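Structures for review follow.
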Structure P
Amino acid sequence: MTTPPPGTPDLDLTLAGTAGSINGAVFSTGLTQSAGTGTFNAFVQIQRTGFEQGYNTDASAQYDELNSLTHNHSILLADVPIVIGDGANGTIEGLAYREFLLDLSEASGGINPYISLDALQIWQNEAGNLTNFTAGAGFAGTHTNYLAYDLDAGVNRWIALNADMAHGSGQSDYRILIPDSYFINDAAHRYVTLYSAFGEQAGWSSGGGFEEWGLHGESGGVQSAFSVHKTASVPGGTADTVDEVITYSISVSNTGNTALSGITVSDPSVSDLAAVQSGGFNVGDTNLDGLLSTGETWLYTASHTVTQDEMDAGGSIDNTASVMTDQGVSDDGSASVTVAQNAEVTLVKSALGYHDLNNNNVADAGDTIDFQFLIENVGNITLHDVGVNDVDTNVEVTGTAFDLAPGASDSASWVGVYTITALDVGNGYHDNDAVALSEEASDSSGTVHVVLADLMLLV
């Protein structure tokens, strides 16, 4: 293997089995990525001696792109495979990435296989036949021009590459993974434009071979695809009241390049699911042909009434809408609303009266006072194992724990009995406190001041 030219790349991928990350994207080598046909599935090929640049489009070439429509054409976001990171080769385990492949066709075998990748920009637009592109600005005119990824975001960078990474016909030299979260998956952003530039660094220029970007699978043909987006709204922003209504908006966007028929939206956990119509057609059916045509977004609405079970469960209320078409493609979209629980209980303790055990018509030592505990659930979730604990251990509290629904109260399940002492008689009163307890909340009644002379005689 020859010695790489001088230079200080931001990422050196000239040795097999190396990987690194720049701006969240993962670049790796040493991986066999067969196209499965013996032909690399390229969507743009760039060729020029020295510095070279270009991007994929169905329009005429602007820079150094080759002219074959087979290997130079637009691609849809739906064409770009999704892979899930496994923690190896610089990926984050469980993270979804969009996968792009790079094949270098520079001289190898000891001549000068090294080349620099000096620019990589991935744009999203509403069409695939755009031209008049400027790096960093996108296409001239009124277009979506969403920059999903830029190698040079924040600072100018370059990556050192080696054409000796080749694995054979139909296989890539490098794999580039861009987090799926960087992309917008809707009709207005369905086309992906990849702009790249090579050979700007001294000693790392192109030797006249071509560089090509491809996918793990064919692109450029008929693609039936759509995306589903669902949003939820609720008064106050959170679900905090039983029977309040969550309103859902569902949009179905054609992200492919062919019209779709038989659009069927289903969602078993909502009511009132219906298309937003005007004149008998979905409001998104701009050409009024009854088909979800390319670039169209159809709209639907639905609602869901919050239940007590959902309030008690807490967390969030998650909801998913599924969509099918006659073409056999399907997708779904989900939305969540946070549940705001409020666990709150109140306790009111009161003396019902006394039992004149001495038969002297006076509340005195040895007589007993009956206490009542009024417990009320003033929160929005069910309270479980509700009971009473009296601070005064001389109060005999009896009862059975129970569940209490929001808004409900109870004054019969728990009672207390206290035996008057000589100290109470001397003071002329008795002070006492109790606490209502549950798994979710508790509350003190505060000090109850019982004047013995004011007690009512209980039969």
Structure Q
Amino acid sequence: MGSIVPEIGPEKVKLQVPKVQEELANSELFQDVVSQFPFLNGFTQVVLGFQLAPDTSRGVVTAAFWDAVGKLTAQIPWLGGQVVHVPGGPGNSGVFRPAPWPTDFPANEIVRVKDCNDLVPSMAQILRAGAPIGMLDGKTLAPWPALPQHHGIVGPVPIIALQLNFIQDGLILNMGFHHICIDGTGILQFTRLLATVLNGDKISAAELEQANRDRSRVVPLIPLGEPVKDHSHLRRPPGFIQPTPASPPKWCYFKLPVSAVPMLRKLASSSSTPPVLLSENDLLCAFCWQRISAVRLARGLPGFTPNTVSKFSRTIDGRAAVGVPFSYIGHCVYHATTRLPLGQVVSAPLSTVAQALRRDLSAVNTEWAVRSYATFLAREPDKSSLLYGGAHNPNTDLGVTSSVSSMGDAQEGTSAVPKSFGPLLGSFRFFRRPNLPPIPGSITISPVENGAVPILVGLPVEDLEGLKKDSLWRQYMRHVG
């Protein structure tokens, strides 16, 4: 900076100094860092199933999607771009950023089309079976792998990709989103915008403003000298080796009927714990933690005792804490973590476990906590050593992502996913992950469909077999597969 001052003359120094100070302050307070984890350098793949009329033209459907994507990328240009790695200096691993699609490469092929008539069961067969994940082969339906696997793409890495998989009497739409750029709420918002355009409607100015907002300004960092919440648990411990599941993991869907939600609340209220304000989501998470832990303790794995500590992580949408609308498409995920001995998780009343989950979530679902999280990430030069959510043991720990904030919303028939995707497609019949390698220890609570909440679990096979035999689990959950 000093070399500039003699060139502009002393009469202009007073005008320039505040600008320089502002730029320095901005570099310290505004950075796009929330998603800078090695694990997130890959894609989240989701599929929507549509039943098509017999006379529906596949060419017309394909043209409609190309038109819709063209309108979306014209209004939200970064969606048509790529993810690039910006190297740092010595000792600095750098960061991943969205960037324009390179001009010296072929155009970004956002929409892909695949004839799967002979590769995937018919829509009628899938619906009769309840759309189990085993009938949704990800190697067929998705253009490349999903997390936890690396994408493996050579050349520009797109931010989004749609694959239209036409099957007998239906369409399975696979949507891939690079997790560095778009989180779960962003996926749902993109889906809403896609449906808006397919319906022939205009995207509101407010939604476009949030879709195109400066990502670095979403979570302002905490200035130097002010208190920052400790997040050192996100660093990879020295010598840490990721534990392997006790048996091969796999995905499995279950469904919680909406009619069973009051029964679940009654189960919790019958305990001796004083009544507290708990959401249905708190209760469902506690129920999953209890029953899976009970199965694990019953298996008697070597080294497992009632005193073995289990970690339960819940993803939090940090938007509300920092005053950002849910229509923001970028990445704003934070985590709430609860640790309890397995024996306590299993033996305590359901409401006690749910209360522990609610307490820990409320404690970190604050502006200061989310800003501290972003500040820690910004100040960490070697982001290649960071663990998303911290160290995880797939044999003891669980992590849940929920797109339904309350089962009460589900009971009223509302959904985060739009009802109509235009006259050609109508309403989706199911919302799923395709069958790709699982994330061990993960649970995904999906939007309600047909009076039930789909719940996807990724667990060792022995845990899944135990769950299917657990009498209390079977009382509330229906096995889909």
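Nothing in this text is a laboratory measurement; each read-out follows from the coordinates by a stated rule. Please read all numbers here as calculations on a predicted model, not as lab measurements. Cβ atoms are built from the backbone, for glycine too; each structure is taken alone.
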Relative contact order in percent (Cα under 8 Å, 6 or more apart) - structure with the largest value, from P, Q = Q
ask   = Any idea which of P, Q comes out highest on Cα Rg over 2.2 N^0.38 Å, for residues 297-440 alone?
value = P
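So mean count of other Cβ atoms within 10 Å over residues 209-216, computed for just one structure, reads 16.6; which one of P, Q is that? Walk me through the numbers before you get to the answer.
Numbers: P: 22.4; Q: 16.6.
Answer for the origin of the read-out: Q.
Quick check for you: by mean projected area of the Cα convex hull in nm², which of P, Q is greatest? Intermediate results must be reported in sequence, preceding the final value.
Working: P: 33.7; Q: 26.5.
Max of mean projected area of the Cα convex hull in nm²: P.
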request  = Assuming -9500 is helix-only ellipticity at 222 nm (-39500 (n - 2.57) for each DSSP H run of 4 or more, over all residues; to 500) as calculated from a single structure, say which of P, Q it is.
outcome  = Q
key: Which of P, Q yields 16.1 [mean count of other Cβ atoms within 10 Å over residues 121-128, calculated]   = Q
